[in-house]
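So, here's a batch of structures to check.
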Structure I
Amino acid sequence: MNAAPSVESTPLFPLFADLRGRAVLVVGGGVVARRKIEALLEAGAEISVVALQLVPELDAWVRRGNVRHRGTVFEPAHLAGAWLVIAASGDAVVNRTVADAAAARGIFANVVDDAALSSVHVPARVRRGRLQIAISSGGAAPVLTRRLRERLDAELDDSIAALVDLLARERARIRWRFPQPGKRRRFFERLLDGDMPRFFRSGDTARATQAFERALEAGRVQPRSGSVALVGAGPGDPGLLTLKALRALHDADVVLHDRLIGPGILELARRDAERIDVGKRMGEDHDATQARIHALMLQHARAGRRVVRLQGGDPLIFGRGGEELEFLRAHAIPFEVIPGITAALACAAAAGVPLTDRRHARSVTLLSPRGNTPVDEAALALPGQTLAIYMGVGELESLSRTLIARGRGADTPCVLIEKASLPNQRVFDGTLAELPALARAHGVHAPALLIVGEVAARAQGAVDADRCRDPIPTVAHAA
């Protein structure tokens, strides 16, 4: 005969309680009690509180009539008619008295920070409108449950609330159209794998509703159409991805990524997503590589796949995102653009440089030495502006010479940031005249960004130009 499970190993029975109009007693008037009461008010409970003192917000709720103040000292009689009691007094003796009185009357009790005394536990919660996800370890690992809640909070798009609302509104119609549970389940599965959730994510409620109506009328869901998301991967640190970029990676069937996208970011993509390196390399025909990218986007999107075109920084800043958008429009491929943290912002943050410090800069110019459009070099030399120069490591000699010739002072502060946000990032500062020697001495390579202007004097954690005159260490500095 099997032994009965121990109290520690017995799982809690998960429930979602309907507390609308039902009496709940809270013992305690501090910050923790206020948090509990806030959630109970949201659930529509009729709340009474017993406490000697109330925090200001809780006191305001009492004065407005949202909460009833029953007294200053707990008495078992306060439990009359209650469906639930929360013991949050901060006093272990009082909390135990409340729990014992509740148990004697068959009333569920939650004792804050005391799993053994609690007959119910309040879980960590993720909410998107009507949808709620509750996470509980039965009090055994509260930090773990909080981490899991944070992870789910990051992964679940806010558009899920609109999706749930639509399905709730149309529940009766769906049941009428598909009375057999098996057919209804298959309809839901196809619907949720189709285009409707994507339309909600992009904020196109009208098209999402149209997709639902077409599917309901036809009795089946049309095959999902392919799409492309141009996604900015930021400077390289996975922690600097936007939530929307992370969700796109989780949803991707195919990821077309630049050469410098690191494994830490690629590992965030869906496990079975196909990863294709489409990065451009020195000596290659970049136009031919771009044509291959276009062909891959077209091929996979037309096959009904969700494609993420993953680019470093922001896809529309000094990349070929504009050309890719034109191509997608020309071929009627659904797309969205998810911006990323561009190098100028990431590198400035890495070096502690305020790009628009109003004491020193009236403007910021993002500049690439490469391109087909002419540059007003005289305008770039004007004082009171910050230059953030992309892809300029190979052009430092000519950049320095040109800016000085056009009127920028040779002593203008500069800071050069290599591999910003990554563990091996390096930051170097000096003057415009010293810049080429500084880069040569420390073997600076792409990806790197140059900031020129008075604000660069505020750089922190940098190796200065005087170090160039000393024997060069193997690693100059890791900021």
Structure II
Amino acid sequence: MENHGFPWLSVLIFSPLAATGVLLLLRGERAQRWWALLFTTAAFVASLQICFGFDNRTAAFQFAEHHVWIAPWRIHYTVGIDGISLWLVLLTTLVMPLCVLASWKYIQTRVKEFLAALLLMETAMLGVFCALDFVLFFVFWEAMLIPMALIIGIWGGPRKVYAALKFFVYTMAGSVFLLVAMIALFLEAGTFHIPDLMGRPYGANFQFWVFLAFFISFAIKVPMFPFHTWLPAAHVEAPTAGSVLLASILLKMGGYGFVRFSLPITPYAAHLFAPAVQWLSVAAILYGGLTALAQTDMKRLVAYSSVAHMGFVTLGVFTFTMHGLEGAMLQMINHGVTTGALFICVGLLYERLHTREMNAAAGLGKFMPVFITAFGVFALSSMAFPGTNSFVGEFLVLTAAFKSVPAVAIAAVPGVVLAAAYLLRLLQRVAWGGTQNPDHTGIKDLELREVATLAPLLVFVFWLGLQPGPFMDVMRASLLHLMQQVQSGAAL
């Protein structure tokens, strides 16, 4: 691990807690909204300092901090980032101010409490991606459940309590398996230090059970088929910012868990279970696509598309190839950008129409040309149109799959066609509609705040799509080191 002197990561992780304290002292919703926006924007700018100071030539954890926390149990406060976690940290800080902007008019009750929940979520999410002690990781992993459940359960739709409870029960159940794996690893290795747990020669039987515990926990978070049933309800009932956080960040924690823990800690078991995970990924791709195709609720359609897109992530991870891992990591970032943007777009329509039904939004392109242009770009990106960000990730994943598991790759290809079908259907309906569209003459196009919310995501759609090299360069050294750990531990 490499220490850079100033505790950048600790400041980044815990400053939202300090910002929450200031927020609670402010009076007036306008001041509270502006404070949350200014702070989250400042946090994003601060995270860029970490990006500029990052050395992509090494696989070592950088900006590391190590302090004794609970000495008798050998628990430490240890944080650091590598090429795998850096972009997820930056994605988190990028999305947070956009969530504040997307909630500017959407949230009208208990504004202070809502913004406080967002800031607490930021601390927990950043902590998950930076923690290098398993107990510290688990604390942050659990901490994010409470504010997220509150965001859904208080500011959500008509079935918000049901959705919040389902989200909490499912993810809490997965956390139990993660806790069991963590304790087993400590008893076996005598440490909670994550880098020390990687690459150890664990026995085949031990790896088998630890991998299963990891798999259940991370598969629920992704969510993989058939552990996905909590996701549509949570997405549909959550406010716009809650849906964005779920899609852009929380689902990535499952993929991050597979890459950070399952592969380097249990490589033999990962290879053993790989065929099953690959076919479950294909099932997610096809099931998500077919179910999305049947939806008339725009938010539910985007929610089921997440199941399909995250199927490409898990498929890429379990090809155990460099192209597959690069594609999976890129696809996590791409999904965070594109699907988060689609949820914001659906939220903007809901604010105007007070419904998410596709037929009610038919023919809006004539009245909202700026919106429909941005919406069209995000829809094309989600279907992996060449030149957009998702194309690069899906291309790498399918290339790796065709080289290593051709039958699985062939089975996954219809998912690409399904994505084009349901997204083009959505885009055609909203942009043009039919011969008898609803009267939208009173609907206004995007205002400056809404354009500012979507503009950064539009930039990343084309930046990642046309120039993915710099993003992949940052990840390469860490992924190569991960490949070495997986290959050396695959044979017992």
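Give the label, chosen from I, II, of the structure having the highest value of mean projected area of the Cα convex hull in nm², for residues 111-262 alone.
I
Taking helix-only ellipticity at 222 nm (-39500 (n - 2.57) for each DSSP H run of 4 or more, over all residues; to 500) from the coordinates of each of I, II, which one would give -24000?
That value comes from structure II.
Comparing structures I, II by relative contact order in percent (Cα under 8 Å, 6 or more apart), which one has the largest value?
Across I, II, relative contact order in percent (Cα under 8 Å, 6 or more apart) peaks for II.
Looking at mean count of other Cβ atoms within 10 Å over residues 327-334, point out which structure of I, II has the largest value.
If we compare mean count of other Cβ atoms within 10 Å over residues 327-334 over I, II, the biggest value is for II.
Could you tell me which structure in I, II was used to calculate Rg and Dmax of the Cα atoms in Å as 30.2, 92?
Source structure for this number: I.
Computed from the coordinates by the stated procedures, all read-outs in this text should not be read as laboratory data. The structure presented is a predicted model; accordingly, all values stated were derived computationally and were not measured. Cβ atoms are built from the backbone, for glycine too; each structure is taken alone.
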